[in-house]
1. One of I, II was used to compute helix-only ellipticity at 222 nm (-39500 (n - 2.57) for each DSSP H run of 4 or more, over all residues; to 500), and the result was -7000. Which label is that?
2. From I, II, which structure was Rg and Dmax of the Cα atoms in Å = 20.3, 69 calculated on?
3. A value of 3.4 was computed for distance in nm of label points 7 Å out along Cα→Cβ at positions 31 and 359; which of I, II is the source structure?
4. Quick check for you: by FRET efficiency 1/(1 + (r/R0)^6) of positions 271 and 343 (r between Cβ atoms, R0 = 41 Å, to 0.05), which of I, II is greatest?
5. For the read-out relative contact order in percent (Cα under 8 Å, 6 or more apart), a value of 25 was computed from one structure; give its label from I, II.
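Just so it is clear, none of the values below were taken in a lab; they were calculated from the coordinates. Note that this is a predicted model, so its numbers are computed, not measured. Cβ atoms are built from the backbone, for glycine too; each structure is taken alone.
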Structure I
Amino acid sequence: MSTDAFTSDALTIPRRRQRSFLRELEHPSHVFANIGPNWFASVMGTGIVANALVLLPFDWPAARDIAIAPWALAVVMLVAISAATVVHWARHTDRARGHLANAAMAPFYGCPPMALLTVGAGTMLVAPPLIGAHAAVVVDSTLWGLGTGLGLLVAILVPATMIRRGDLDPRHAFATWLLPVVPPSVSASTGAALIAHLPSHGAQQAMLFGCYAMFGVSVFLAALMIALLWFRMIFVDAGPARMVPTLWIVLGVLGQSVTAAGLLGPHAGELVRAPYGEALEAFGVVYGLPVWGFALAWIAIAGLITVRTMRHGLPFSLTWWSFTFPVGTVVTGTSVLANETGATSFAWLALGIFGLLLLAWATAFVNTLRIAWTGAAFLPAPAQD
């Protein structure tokens, strides 16, 4: 299965091809020919910086003010990439439809809903001083509704389409196969902040139960995908160098599910009758701690594989954004555990992982700007299997 359609190793593209592309810029629509849903990963990776910063379990009044910058940048990126996607579908319809039919590109349709949900959550967390609390709730509710609807559609249709194909090989499983099933867990965690703004007890309960249901959809489907990925890693290999950063995507569902369980718990304690409300509140810690431990183990495994690959050459590509959003969800999950357990060790661990997130984000952002400036980011990759 070809993976180059979404992992163009921009730094290894021959200069002759880059010069040819730059000449084609006389036709502006060519810039949009190879825009894919994978570009929305940059919005996710930028927005999670703001969200993770605000959720850090420290009383830092300046944190919210500082977080406005990455949130605003994520908003601009979301608007720009959404507009580019519209142009892509309008001017390059056949290629856009080809993305949906491509088993390598289709999983990346999980990125647009997660981008909407991440920016919406950031609006609720950092934007009230700028646009007002009511406007922030309206924006977040709108983006949450759009992201959740699209995320559930992708979580069902993409795996169903993969099943129907019948030509996929488990030995070629990639961590990107997780992308379409992660959005429901993002909806679960970001939906927690909206529960209190619903007008009635019944509506709040319905939202709470819906979030728990989406939590289950994501966790169980992700478990199946992780098992396939583990099979490939043990019995085949970790994949080509350009795909190694995607191993970090596994952290996305782990960190996001820990965050969701922890944020939904207090609402369950208030909205669900005993003993189930208290049990769901305790579930945030009972579930969160072992899954958080698994996340740390995966960081170690993915980190060792990444370092080993770097020694042999790991050129930059858009897959490097896999180092950002998934790591950010581990920060938010760790922060939630710090608040739930009162353990200061979790707080300092969250801060340390946040430092890694900042380093990963800066590296991905600067290099993405560089390859976009040269035009290499918009080139189609050479076809390989």
Structure II
Amino acid sequence: MPHLHIAEFKEIEFPFEEEGVSFNFIAENMNHEQERLISATIDRDDFFLLVKDEGNRSLLKSDKLTRPASTYSVHKALLTYAKVAKLEVISSNVPQHQKNIHLEEVSALKKIEYFASNFITDREVRVEVGFGSGRHLLHQAYNNPEILFIGIEIHRPSIEQVLKQITIQKLDNLLVLDYDARLFMELIPSNIVGKVYVHFPVPWDKKPHRRVISTSFIEEARRVLKVGGQLELRTDSENYYAYSYETFIAFNKTILHINKNRDIAISSKYEDRWKKMEKNIYDITMINEEESDALSLDGDFSFIDVKLSSDEIIKLHKKTKKFDGGFIHFERVYKLLDGIMLRLSMGSFDRPEHLYIIVKKNSADYFPSLPLKSKSNLSAHKYLMGLLNG
């Protein structure tokens, strides 16, 4: 992760703009005085820089929760703040170079709001979860220009590598998203997806709740797939294969195709390596045979007047509130110049969303963006409104 180690953190006067970077405000952790968050905006991307005091020096890096997909934006914000605040940099892994020419005009990288507000439904869609090097995704997009491909990945170098290739190959049917695939599936309209590829997901043997394949993921896949559409799992892990098979077969009615060491048109560098090591490769392909009801999500994420006092809101720190089908956990509380900011996780237990809420006087707003419009998040928001209104 890009970062700067500095001799001493210095606060600038907010708001401040320099070289296309806006520094909007600072938030101070009320329970850990060594931590602060700096709100930054670049090219309409809002995110936080994180400051942590570490004895005789401080660390300045991007906040993991709001980090933009563009690593270049993080680099620029870090270097610009260091320049404006005249920080003494002890060490840095932030490059000084300009943005890669292939990323200058890229439009394939989308925010979750793009899909939430206007999902493309006029042609077949295929989704690849965790595309890694992008070999398979790029190959499929190049050879199927009439189909819209959506690649989901959270590894920033992989994202930028694929974005470069999209520009070089002039692909106009491939979009990239940095988001939790399990949440993303919940907003895809029903019956429009031809294939969902889950190739070589992280096995998460010690944290099985983090696995992509789950009962809820398969349920969403069945809903979004067209009749005849396929969910394709490919893995080198015998444990993941066995777990996934049991999860698939537990459904009352399902069609599965099982393959072992099947050759496909394009393989990743990791698959090539595993084949040289003579590791087995397992495929489970689920074929959907039923049309689903249209997706219906009622409600929004607006707040009515907040009635809790500032002291009462601060006391929510570390509290966990459970409701039918989900929870809300108040992780951290921050002091603003003119209000309070909460960091919380909420939604379903197996795929919660992490976000910030700013409370000023009697109003509240999510920051820097709204939660994903899903059933679990809408339920959590309704419960949260009840808490903030006493």
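1. Label of the source structure: II.
2. Structure I accounts for this read-out.
3. Source structure: I.
4. Top value of FRET efficiency 1/(1 + (r/R0)^6) of positions 271 and 343 (r between Cβ atoms, R0 = 41 Å, to 0.05), among I, II, belongs to structure I.
5. Structure I accounts for this read-out.
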